[in-house]
1. When distance in nm of label points 7 Å out along Cα→Cβ at positions 104 and 144 is compared over structures P, Q, which one is greatest?
2. Name the one structure among P, Q that Cα extents along the principal axes in Å, for residues 136-239 alone of 41, 30, 23 was derived from.
3. Among the shown structures P, Q, from which was the value -10500 of helix-only ellipticity at 222 nm (-39500 (n - 2.57) for each DSSP H run of 4 or more, over all residues; to 500) calculated?
4. If you work out Kirkwood radius over Cα pairs in Å for P, Q, which one comes out largest?
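Derivation of every value follows stated rules applied to the coordinates shown; laboratory data play no part. For clarity, every value in this text was computed on a predicted model and none was experimentally measured. Cβ atoms are built from the backbone, for glycine too; each structure is taken alone.
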Structure P
């Protein structure tokens, strides 16, 4: 009987990429994923520490899985493990293996050691890392869309963010390694790949190859014309003319931007240590829309940051009302011990922050519906997911990131097909397959 594994992943797309690589290696070693209710032989918990809430969730997850699987070998990794390895070691009652972010390439080997581990800590100084640990894989689980990590680390040191301390400096994956991984994904049947990193716009700055994020995207889109590519979150000042030109020259570079704003008030942006102001951000959005009128544009907003009074919040809201974007990801600020902002005196009360989050999320919902409505009675190319919805419908995303459900045969799964966007029902876009 095959041994069983559980991999629990919290946090970002980079963590999801890394966990998919762990799973692939475990499966090649004869393990299979434990189903609900089954006991596991090995548990891997890939933690997050981006907020204090994420750290608390990581601790709860460790306790819960160790309680449910008392005989399993437990391996803890990720940003919370990097940040608080000592706390984790003291918290657990049985030995575990703790693997730092810079040593994730050693995780599977450590987990498969025959001897039951005493406390094992494969940490290292993440701030001294010069390369991204190598985590190749054959396929990204059973998902239609794969993520590829091309960069790790960040040196921005925004005052609210712990990530530079848990991920280390910016490091890039050489282009030939990126192309090799994309070839493996294409051979495994993935039709869309999301290019991701911790600070993906810094791609190539540490390499001698002469590539940046623009030339990387151009190279991979040209080398793999049958794959759809999306670029994950990129800083506003890194949306260059060269990047837009690469997107315009490649039909398989999807018209979709995700851009962190964080605040629409210049004073708050300065306190956050962000390197742009509201007018610069507005002009960048206008430049994206001019180049790609049909593009989806997502925005990250952090509200309730220390010092954000009614005036500063009104500035953020007014900018969001004025710029023509598609959707918002709105987050409440929470103290992250170890960051400068955690010590700022003018903290915003939690109730005020939550009210502002709700207000901006409602604005975001109306923006999303407006964007979806704009494309009704048109046809768009849709990559069909491999799983049906609870209502037994096919589903997928258009090139410009509109989720659509429609009727169709299983044989369409994994295919890119034209779909007519017919109507919106209960907030969901209903489509019809366009027959040839």
Structure Q
């Protein structure tokens, strides 16, 4: 019995693979089941040969049997649409032929009803299936043909009492067939739904584990940003001690500029630590906070006028650190050379295009000197700006327009 069940299940699963959707698996299994049912009915129907003898259409029955087997083979070859179409034609031809072979009063056409039920069950439940409408159209056409046309074949002759008995038999058998097919196919659908629920539970369990892993990852990443920020703060503190200990003004200036570069990097990790879930920072928030921090370190908080205008742009770590260093160098240069009467007017405009950011940063000082960009006279700050702009896959321009202007365009795609 177990072997028979295993064999039956293997026939039901003909043509199914892991890539099939739930609806496709249900359709393939159902079609295999219906083809097997047709084969069984044809084999059982061959018992009529004992009664009809020479009138029994052996060749026609064999043809229907072969078509049902070919439909199974098509399913196995993953030609699902062809299999479904062949099944439809086969059953239509079989019922039509039987309804023509027997007198219409016997009600052989009643077997269209379980067949129509089978097509409905084969269709997708959640949407109107065009393919199902085609098959229903073919079936309804066959039903009309069986009712209103007649083939030139010798119909079997029965007495009135025999016709009545055959009518009752066909009514009862068509109802039983419909109920059996409905229960059989409903059981297939029920088993598949159980499988779907089981898979859904697995997915939910896996999703829960992934969320937990992601949460742990975010915690570790936040800790990493926190530690980097603290380490950079320690380095900045050591530089402060070195500045205080040094008696050389030039050394103090260089150390202060290095400290500001470290500050721009530390600010990235500080802001990412606070916004670990976003993993990106608004350029407006970062720029404003960096400018204020550097201005405070130069004691310019009351003597700096900021004009800021930003489009909404988010930058990742890969962009933020080189951008912060560029902004630091530009602002430091403005503080050193662009102040007028110990006051600084600093302007930054950020415009976003489709895949690029255009930054225009300026002050109202004396501007760049004529020899500022000569190869033997280029400062470390300007060299850094050019190098970091290349790291951003961008282009930088320096020019004077009522003060020094730096225009930076870089890609964020």
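1. Numbers: P: 2.5; Q: 1.5.
Greatest value across P, Q: structure P.
2. Corresponding structure: P.
3. Numbers: P: -10500; Q: -23000.
Considering all the candidates, the number was obtained from P.
4. Details: P: 23.1; Q: 29.2.
Largest calculated value belongs to Q.
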